[in-house]
Structure 1
C-alpha cells in the first residue's frame with residue numbers, strides 16, 4: 001500500500017535538499033517521479049525546487065486552485081510514476097492534502113510532502129495541519145538554533161533583525177526574513193521585540 005509521508009521542520013533544516021536527494025535516488029534507479037512546488041514561492045526560479053546548498057530540479061506548480069489528483073492521474077496515465085514529491089507543502093489546501101491521500105489510496109503512488117509545521121506566530125499552516133492529521137508517516141527533520149538546541153520555530157524578522165509579531169501568515173522569504181530558533185529563544189525574541 002502506498003503511503004503519504006510528511007517531512008516537516010523549521011526553516012533551514014534541509015527539507016528541499018532531502019526531497020531532491022530522494023528524487024535523485026528514484027531517478028538513478030530508472031523510476032519516474034513527479035515534483036511539485038508552491039507557485040507563490042518566488043525566492044528562486046519559478047517552477048524549480050531549489051535547496052540552499054545549490055541543488056535544484058524542475059517542478060510543477062500548485063496554487064489553491066490546482067486539482068492535484070486530476071493532474072497526477074493524468075501524468076500517471078502518460079508515464080509510470082513511482083513517487084510524487086511536494087515541496088513547500090504547508091501551502092497546500094486542506095482539499096489538496098485529501099487529494100494527495102487519494103493518490104496513495106487509489107493510484108497506489110506514494111506521496112512525500114515536505115514543509116514547515118508552523119508559521120512565525122507558532123500557528124499551524126492549513127496544509128501542515130491536514131498533513132499531520134492524514135499522513136501515514138510523520139518525519140521531523142532537524143535544524144539547529146543559535147544555542148545548539150533543535151530549532152522548531154520560525155521567527156519572522158524585520159530589516160533590522162527585530163522580531164515581527166503580527167502580519168499575514170504567508171510572507172515568502174529566506175534568511176533575510178526568518179530565523180530558525182528553539183522554542184525558548186523564539187519566545188524570548190517575541191517578548192523582547
Structure 2
C-alpha cells in the first residue's frame with residue numbers, strides 16, 4: 001500500500017499567496033507545500049529511499065515534545081523519523097493558527113536524533129521549532145546531514161495503516177538549485 005504524504009498545492013492556494021504579496025519572491029516558491037529548507041546543502045540521493053518510523057505526538061498536552069515523552073529505543077541510523085501532530089488537519093495549511101500554535105521538538109530530542117544519525121525528520125507542521133528559531137534549527141540539523149521535511153499530509157492515515165511497524169518512504173525533491181527550500185514528493189509504502 002502506498003500513501004502520498006505530500007501536501008496537495010492547488011492553484012487557488014498559489015493565487016491566494018500571490019494576491020498577498022503582489023510581487024512573489026521566487027525564493028518563496030521552494031517553501032510552498034511539502035518541502036525542506038536546503039540551507040545551502042545538497043540532498044543526497046541516498047535519502048530518496050529510507051526506512052521510516054512514525055510517532056504520534058498529537059495527544060501530548062505540552063508546547064514542546066521532550067525525549068522522555070516518546071519511546072525512541074528502536075530508532076536506527078539513517079531512519080526517516082516522522083512526527084504526527086495533527087496540526088495540518090486541525091487548522092489547515094497556511095492559516096494563522098497553523099503557523100502559531102504548533103508544538104515544537106525539544107533541543108534534547110533533536111540532539112538525540114542527531115546522535116542516532118537519522119537522515120530525515122518529517123512533520124505535519126511548518127517546522128520543528130516556531131518561526132523565531134526555525135531557520136536556526138534547520139541549519140543546525142542540515143549541518144549534521146539531516147533535513148527537516150515540513151508540511152507532510154495524511155499522517156493520520158499513515159499512523160493508522162502502519163500499526164507502529166516500520167515502513168519505507170520515498171522522498172523526491174524537485175531538481176532545483178540555488179533555492180533556500182526544495183518542494184518534494186514524499187510517498188510511504190507499507
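Worth pointing out:
- Each of the structures 1, 2 was assessed by FRET efficiency 1/(1 + (r/R0)^6) of positions 12 and 140 (r between Cβ atoms, R0 = 25 Å, to 0.05); the largest value belongs to 1.
- Relative contact order in percent (Cα under 8 Å, 6 or more apart) - highest-scoring structure of 1, 2: 2
- Comparison across structures 1, 2 (criterion: distance in nm of label points 7 Å out along Cα→Cβ at positions 36 and 132) gives the highest value for 2.
- Structure (1, 2) behind the derived value 22, 16, 14 of semi-axes √(5λ) of the Cα gyration tensor in Å, for residues 108-179 alone: 2
- With percent of Cα pairs over 26 Å apart derived as 25, matching label from 1, 2: 2
We did not get these values from a lab; they are worked out from the coordinates using the rules stated. Because the structure is a prediction, the values reported are computed rather than measured. Cβ atoms are built from the backbone, for glycine too; each structure is taken alone.
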